[in-house]
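Q: Structures are listed in the sections that come next.
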Structure P
Amino acid sequence: MKTKLSAALLVAVTAGAFGLSTTAASGHGYTDLPVSRQKLCQNGSVANCGDIQWEPQSVEGPKGFPASGPADGQLCNGGVSRFAQLSSPVTPSGGAWPTTKVTGGQSYTFRWQFTASHATTDFSYYVTKQGWNQNHALSRSDLNLTPFLKVPYNNQRPPSSLSHSGTLPTGLSGHHVILAVWTIADTGNAFYACSDVTF
């Protein structure tokens, strides 16, 4: 009887520990201001997105952008193959990604939503160059690789929602992509979100 009880307790403890570890691993984040491609899929504004519609927070890839990180052509999906549709220049139904109207030189409030927090190095925002090639998946050559906004976070853990403001770059017009990167301090990864905007 004692052996059966010990075995049952061991199974329960192991299952509990596994449950805790999988919950921690599933917690991440995404941007909803300006609305990101993964959020557009999650809220139904863009249809037929596949798994990302249930996991907008899971676009996690190697950190170190732009020197390292996801490969060119996979920046918007963080190198995660099952979210590849996020890096396509068109939506899964073949239309243009919806855009948010913004004005260069004006202050803009960026917002992240988190399903679990991580110790954070910083948040960085990059934007495409004027005249970038909109007909292929986003590459480093399309971006100004100096972030127009960088917010240090000193290894703190963000709350469930975090906003910060910065000035949008000038000299841009038409359709552009803002790539937001949330760099994690205590893992080798970062989270990526692409938002389509019209200046």
Structure Q
Amino acid sequence: MQEARSRRTQAERRAETKRALLEAARTLIIEKGYAETGTPEIVKAADVTRGALYHHFSDKADLMRALVRQEATAIAAEIDAQTSTDQTPLDAFMAGAKAYFSAMSTPGRAKILLLEGPTVLGLDEMAEIDRETGGATLLEGLQHAAGHGALKDIPLEPLAALLSAAFDRAALAIASGEDRDGYETATRKLLAGILV
């Protein structure tokens, strides 16, 4: 009876294979870059067959797409855990910015999401993945703040795009070892100028 319990289901084996492929691709892409990483070495590092790779992903770009989505989902979860509608708009935005900077400090994440992802998938697809995984929360936060009297006469979608770019630039700098406190202080001043 214990033997039957220790056997993994087909779904568990598939999930384990997919996870191994994503982990292997993540490690290699961080180390070498997307262009220099071949599917044979991903398969070897994941200890799976080439057929297993193509069972889960149509090609290397599809694997990258899944990796980007996985990383973006993890960031969205961290931001959601740190923000609340009970906060003032400035405090909520600042909590979200700090959570984003922390999440993007995970080794290799900035490279995957801000350098390799856009190169491989293009800006439109990256924006779509961002919207699907929580990126729309920045615009939603601005819309909520506008309801409290802030942001009069400012078009919110362009403002969200500008803030997103500023957060991305700060995340790249912080992930590269620049002074996080300095970027957080500058972010608070920027947000205060917009939201208060």
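Q: Output the label of whichever structure in P, Q has the greatest value of mean count of other Cβ atoms within 10 Å over residues 51-58.
A: Working: P: 19.4; Q: 16.0.
Evaluating mean count of other Cβ atoms within 10 Å over residues 51-58 on every structure, the highest lands on P.
Q: Next question, about the same structure. Of the structures labelled P, Q, which one yields 20.4 when mean count of other Cβ atoms within 10 Å over residues 91-98 is computed from its coordinates?
A: Numbers: P: 13.8; Q: 20.4.
Source structure: Q.
Q: Work out the source of 19.0, 77 here, i.e. which of P, Q gives that when Rg and Dmax of the Cα atoms in Å is computed.
A: Computed on structure P.
Q: Further question on the same structure: Taking distance in nm of label points 7 Å out along Cα→Cβ at positions 115 and 131 as the quantity of interest, name the structure among P, Q where it is greatest. The partial results should precede the final answer.
A: Numbers: P: 4.2; Q: 2.8.
Biggest value here belongs to P.
Q: Work out the source of -5000 here, i.e. which of P, Q gives that when helix-only ellipticity at 222 nm (-39500 (n - 2.57) for each DSSP H run of 4 or more, over all residues; to 500) is computed.
A: Values: P: -5000; Q: -23000.
Computing helix-only ellipticity at 222 nm (-39500 (n - 2.57) for each DSSP H run of 4 or more, over all residues; to 500) on every structure in P, Q gives -5000 only for P.
Q: If FRET efficiency 1/(1 + (r/R0)^6) of positions 35 and 147 (r between Cβ atoms, R0 = 25 Å, to 0.05) is computed to be 0.05, which of P, Q is the source? Intermediate results must be reported in sequence, preceding the final value.
A: Details: P: 0.80; Q: 0.05.
Computed on structure Q.
Q: Looking at FRET efficiency 1/(1 + (r/R0)^6) of positions 75 and 107 (r between Cβ atoms, R0 = 25 Å, to 0.05), point out which structure of P, Q has the largest value. Mind showing how you got there, number by number?
A: On the way: P: 0.45; Q: 0.95.
That would be structure Q.
Q: For relative contact order in percent (Cα under 8 Å, 6 or more apart), which structure out of P, Q has the highest calculated value? Please list the in-between numbers first.
A: Numbers: P: 27; Q: 22.
Biggest value here belongs to P.
Q: Consider the structures P, Q: one of them gives 1.2 for distance in nm of label points 7 Å out along Cα→Cβ at positions 139 and 179 as calculated from the coordinates. Say which. Provide the component values of the computation, followed by the final result.
A: Numbers: P: 1.2; Q: 3.6.
Of the structures listed, the value fits P.
FYI, it's all coordinate maths here, none of it is from the lab. Keep in mind it's a predicted model, so treat the numbers as computed, not measured. Cβ atoms are built from the backbone, for glycine too; each structure is taken alone.
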